[in-house]
Structure 1
Amino acid sequence: LNEQSAPVSMGGMESILEQQAANIANEIESKMDDILDEVPDQVALLLDEDLEKIDPQVLRMTRLTTEMVHELMWDLGRPGAVADMTLMTRIEDATEMLGDVLSSLPESEEE
């Protein structure tokens, strides 16, 4: 009699645990949906009078230098160009950061 009741109770226990796991998964999914649906705060751009003036020559030189270093980092980041993985990671990070700088700089009027 004991041998027959044990599998039944184990099946019942398994069912209870599966139900609890499903409830927890639903709760987590609901909370994650709330988090993922959050909208970031609006960022206010500065008014023209609050912006600092930059010499156009300095801006052109900054863009030129950044483009050159970005291309160098891109070339160094090719597979097999650098064997040290730590250095490779730093090159990849620098390349990405330089790309961000380039995308934030205004286009020069000559281009």
Structure 2
Amino acid sequence: MYKVVFTVVDVPQPRSRDGSPTHVSGPCKVYKVGDRITIATNPGRLVLSETDSVCLAALSAVLPLTSAWCRETTEEWDYMDKIKYWCCPDVERPVVFKVERIPVEQGEAPLR
């Protein structure tokens, strides 16, 4: 079993994909480089004591894969261990997270 730590590594300035004006001004207001989101066990639980801030868009981007990231990956074809970075769905200023899977013993993961 694992807990998964998402650490912010990039909070870019907004940029347009086609040259038109962006709909936002400035970088993400929720995260700064170094902030973390920690999710532990399966089913996933947000570890509040190890989480700096929560953006619902970023959380919704990581939740579909967290149960897979929290389980053991032993099959050679399983790619979950190979994913090192993930980003939020904001197309103009996507916050980039480094993904770390940290082994925990059954019952070790804090709930708060």
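On Rg/Rh (Cα atoms, Kirkwood Rh), which of the structures labelled 1, 2 is highest? Comparing 1, 2 by Rg/Rh (Cα atoms, Kirkwood Rh), the maximum is at 1. Here relative contact order in percent (Cα under 8 Å, 6 or more apart) was derived from just one of the structures 1, 2, and that gives 22; the source is 1. Going by distance in nm of label points 7 Å out along Cα→Cβ at positions 47 and 79, which of structures 1, 2 comes out largest? Max of distance in nm of label points 7 Å out along Cα→Cβ at positions 47 and 79: 1. Each of the structures 1, 2 was assessed by mean count of other Cβ atoms within 10 Å over residues 55-62; the largest value belongs to 2. Could you figure out which one of 1, 2 the value 0.05 for FRET efficiency 1/(1 + (r/R0)^6) of positions 39 and 87 (r between Cβ atoms, R0 = 25 Å, to 0.05) was computed from? Derived from 1, not from the others.
When distance in nm of label points 7 Å out along Cα→Cβ at positions 15 and 31 is computed for each of 1, 2, the one that comes out at 2.9 is 1.
Using helix-only ellipticity at 222 nm (-39500 (n - 2.57) for each DSSP H run of 4 or more, over all residues; to 500) as the calculated read-out, with -24500 as its value, let me know the right label among 1, 2. Considering all the candidates, the number was obtained from 1.
Since every read-out is calculated from the coordinates, none of them should be taken as a lab result. Computed from a predicted model, the values in this text were never measured in an experiment. Cβ atoms are built from the backbone, for glycine too; each structure is taken alone.
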